[in-house]
Structure I
């Protein structure tokens with residue numbers, strides 16, 4: 001099916017995320033818009049228990065407003081020493097309960113883990129796509145496995161990146177370049193799966 005210049009709306013106000021999606025989807029003929037482009041300020045209550053549920057909540061909410069193809073994503077980090085799947089879907093809220101400064105948040109995590117023997121951690125991302133009314137929501141998942149460092153390294157990335165080490169690629173996310181991270185991150189893995197699907201649909 002021909003899809004040149006088809007519009008798709010991304011559930012975000014984040015300009016960096018919007019730019020990334022535009023760069024990757026424009027070669028397929030998609031015009032990607034963010035919520036701000038359409039003056040959408042409302043936000044749904046993200047009370048899902050999984051990344052899939054939260055991504056679906058955001059996608060369904062946005063679709064009910066724009067009635068055109070939408071993409072949403074939900075992500076988080078799971079640090080085994082802090083509890084099974086913790087903070088997981090509550091990663092942003094957990095951080096906010098500590099401080100608005102992620103430097104303080106990251107140090108708090110390191111303090112809590114100072115005697116931890118198991119420092120394994122995983123970044124998770126789920127992207128949800130709703131193409132049209134009545135269509136079954138589609139999900140694309142990505143996982144990036146690594147461990148929590150013993151001290152903060154670098155200032156690149158955001159969130160928990162300065163304390164996260166990607167095992168397979170031997171990369172400290174707080175030190176590596178944006179290009180290096182975007183090649184292996186949880187979001188990149190999920191996004192590549194989305195790209196394959198959209199490429200087939202064109």
Structure II
């Protein structure tokens with residue numbers, strides 16, 4: 001068995017120490033994301049995933065929004081640590097925002113009422129696959145990334161600033177950049193507890 005994908009699955013890790021070195025050009029990064037969006041599997045070929053890619057000042061703007069929103073929630077004496085964490089995400093060269101277009105899901109619920117309750121679940125699953133596909137493709141290119149979830153705290157501001165369709169529901173944020181510090185060791189539960197085989 002060829003081990004290319006297996007090696008990439010091992011290589012994909014949460015990288016928190018990000019830098020500004022352009023491992024990929026902006027156009028290369030956008031092309032990578034577009035290819036993953038195009039080829040991500042979705043139930044009923046719904047293609048409900050939506051993505052926004054932020055570079056430069058727009059990337060910084062996002063993380064300033066996150067800080068401003070958190071400043072209203074986090075106690076003042078604890079905010080310095082929170083700010084440091086957000087600054088680490090802003091230190092990269094780009095962020096990908098992942099959305100689900102609920103209009104697509106609602107349309108499928110009307111068209112196929114028998115499966116109505118499953119379509120929101122399937123949309124979430126497809127979005128998770130899209131996130132993983134982009135993340136793994138970034139790892140292949142030696143771009144560091146992590147997955148963050150400041151939604152729904154920042155949703156209203158994100159829609160307002162970038163004038164996004166109301167039906168787009170924010171699901172995750174993926175800051176990325178050059179890898180300044182590699183991921184640490186990872187521990188694993190015994191596979192016998194997680195994978196059962198019957199013959």
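What follows draws every value from the coordinates through simple rules; no lab data is involved. Here the structure is a predicted model, which means the values were calculated and not measured. Cβ atoms are built from the backbone, for glycine too; each structure is taken alone.
So if we calculate volume of the Cα convex hull per residue in Å³, for residues 5-124 alone for every structure here (I, II), which label has the highest result?
If we compare volume of the Cα convex hull per residue in Å³, for residues 5-124 alone over I, II, the biggest value is for II.
Suppose you compute mean count of other Cβ atoms within 10 Å over residues 45-52 for every structure in I, II: which one lands on 14.5?
I
Of the structures labelled I, II, which one yields 0.10 when FRET efficiency 1/(1 + (r/R0)^6) of positions 101 and 189 (r between Cβ atoms, R0 = 25 Å, to 0.05) is computed from its coordinates?
II
Out of I, II, which one gives 36 for relative contact order in percent (Cα under 8 Å, 6 or more apart) as computed from the coordinates? All intermediate terms of the calculation are to be shown ahead of the outcome.
Values: I: 17; II: 36.
The read-out comes from structure II.
Supply the structure label, taken from I, II, corresponding to distance in nm of label points 7 Å out along Cα→Cβ at positions 37 and 173 with the calculated value 1.9.
It was calculated from structure II.
Among the shown structures I, II, from which was the value -14500 of helix-only ellipticity at 222 nm (-39500 (n - 2.57) for each DSSP H run of 4 or more, over all residues; to 500) calculated? Intermediate values should be presented prior to the final figure.
On the way: I: -10500; II: -14500.
Computing helix-only ellipticity at 222 nm (-39500 (n - 2.57) for each DSSP H run of 4 or more, over all residues; to 500) on every structure in I, II gives -14500 only for II.
Please compute FRET efficiency 1/(1 + (r/R0)^6) of positions 13 and 133 (r between Cβ atoms, R0 = 25 Å, to 0.05) for structures I, II and give me the label with the greatest value. List each step's numbers first, then the result.
Numbers: I: 0.50; II: 0.95.
By FRET efficiency 1/(1 + (r/R0)^6) of positions 13 and 133 (r between Cβ atoms, R0 = 25 Å, to 0.05), the leading structure of I, II is II.
Suppose FRET efficiency 1/(1 + (r/R0)^6) of positions 165 and 181 (r between Cβ atoms, R0 = 35 Å, to 0.05) works out to 0.40; of I, II, which structure was it derived from?
II
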